[in-house]
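Visitor: What follows are several structures.
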Structure I
Amino acid sequence: MIRLREMYESRPFIELTESELIDGRLVRKMSPKRRHQSLELRWTLALQAWAGDRGEALPEWRYEFKAPGYKFSTLLPNVAYLSRAVLDELGPAGAEKPKRAPEIVVEILSAGDVQRDLSWKVTAYLAAGTAVIFVVDPPKRTVTVHSREEVTRFGPGETVTHATMAGFAYAIDAMFEGLYLGK
């Protein structure tokens, strides 16, 4: 019997469907709408501005890893960041599809996202070494920040920050400015 991981690795066309392997299940990502793509771009630019030449933030960058206590996963975060030190350690070929979790993740909620899958991804990322995960909820205009130490929620009129990211600050109102925020 062929395992799901082996099937996934032997079928590169699955990657073209923008699917993820979550808790042993192949899950197709939602087709992004304008708001979602705008938020991906805004977060990518905000993280890249914060990082400068210290690292790289990219949208839809595939990662494959097995966190302790979790099944093998291949995830496609909306935005992911790796430091220059990690990128140098991976090398150009290894950085194309890292065999590790990102250091920083941004997940932007879409209609139809399943809470169970999001929860699994957040805990798997943290178990695999991700320092911080930003979960953006456009209709609520909130960002929930997950780390191993705490979960913090930011809303309208507030600025998203995190202790592991000295100098990073992203105003909620600017993040959502001009975007359709209905369901």
Structure II
Amino acid sequence: MTNSGSQGPTRTKANDHMAIRVTDMEASTRFYINVFGAQVLTNPFLIDGDFAEEMLEGPAGVKFKLRQLTFESGVLELFQFLEPAHAANPVHATQSNLLHMGFQVDNVEIVAAKVEAEGGRLLHEVTPWGDYKLVFIADPDGNVIELADASIRELVRSTVVSFPEAKAPGVDYSVG
């Protein structure tokens, strides 16, 4: 909850959607469909002109295609820049503002194998996290995704068991 002044708290859902940059709209669409079972929500559409420049703070003449994919929960927006167009250039987490996205999957090992089969890569081996499993992967453009067979709330409960200093005062970790 956030405070909006005299109007009281504002309800916020943090994971409504994410947007990532891709270099090949169709290849990225296939990756997310084949690996994660995404469904196409919109066909690619062009955004250019003043609105494109304002929403991205320039540069002049920026234009991009946007496609939205949906999952059981949430939406992933794929942005392919047409002007200016650049190759994928992932930066190390210590230099990036967005470190990763998190996807909950039924079976981490099966999805990890699909990632590799579809042109992505595992950043490390599948790892136990309490009673759960997780792995960080990169899609073909280097966008990093954490795969886990648990919700973030379940992962947090495991985290505070292993890292007691992570416990925040007044938080009930037994609640879902």
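Visitor: Thinking of I, II, which structure, once percent of Cα pairs over 29 Å apart is computed, gives back 18?
Guide: Working: I: 18; II: 31.
It was calculated from structure I.
Visitor: The value 1.5 for distance in nm of label points 7 Å out along Cα→Cβ at positions 29 and 133 was derived from one model only; which of I, II is it? Spell out each step's value before the answer.
Guide: Working: I: 1.5; II: 3.2.
Structure of origin is I.
Visitor: OK, next. Please state which of the structures I, II yields -9500 when helix-only ellipticity at 222 nm (-39500 (n - 2.57) for each DSSP H run of 4 or more, over all residues; to 500) is computed from it. All intermediate terms of the calculation are to be shown ahead of the outcome.
Guide: Values: I: -9500; II: -6500.
For helix-only ellipticity at 222 nm (-39500 (n - 2.57) for each DSSP H run of 4 or more, over all residues; to 500), the value -9500 is produced by structure I.
Visitor: To test your reading of the models, identify which of I, II gives 13.0 for mean count of other Cβ atoms within 10 Å over residues 125-132 when calculated. Can you show the working numbers first?
Guide: Numbers: I: 20.5; II: 13.0.
Considering all the candidates, the number was obtained from II.
Visitor: If you work out distance in nm of label points 7 Å out along Cα→Cβ at positions 61 and 157 for I, II, which one comes out largest? Could you put the intermediate results ahead of the total?
Guide: Working: I: 3.6; II: 5.5.
By distance in nm of label points 7 Å out along Cα→Cβ at positions 61 and 157, the leading structure of I, II is II.
Visitor: For FRET efficiency 1/(1 + (r/R0)^6) of positions 85 and 109 (r between Cβ atoms, R0 = 30 Å, to 0.05), which structure out of I, II has the highest calculated value?
Guide: Working: I: 0.45; II: 0.25.
Sorting by FRET efficiency 1/(1 + (r/R0)^6) of positions 85 and 109 (r between Cβ atoms, R0 = 30 Å, to 0.05) in descending order puts I first.
Visitor: Continuing with the same structure: Given a computed value of 2.0 for distance in nm of label points 7 Å out along Cα→Cβ at positions 45 and 69, which structure among I, II does it belong to? Write out the running numbers ahead of the final one.
Guide: Values: I: 3.9; II: 2.0.
Answer for the origin of the read-out: II.
Each reported figure results from applying straightforward, stated rules to the coordinates on display, with no laboratory input. Just so it is clear, the model here is predicted, and its values are computed rather than measured. Cβ atoms are built from the backbone, for glycine too; each structure is taken alone.
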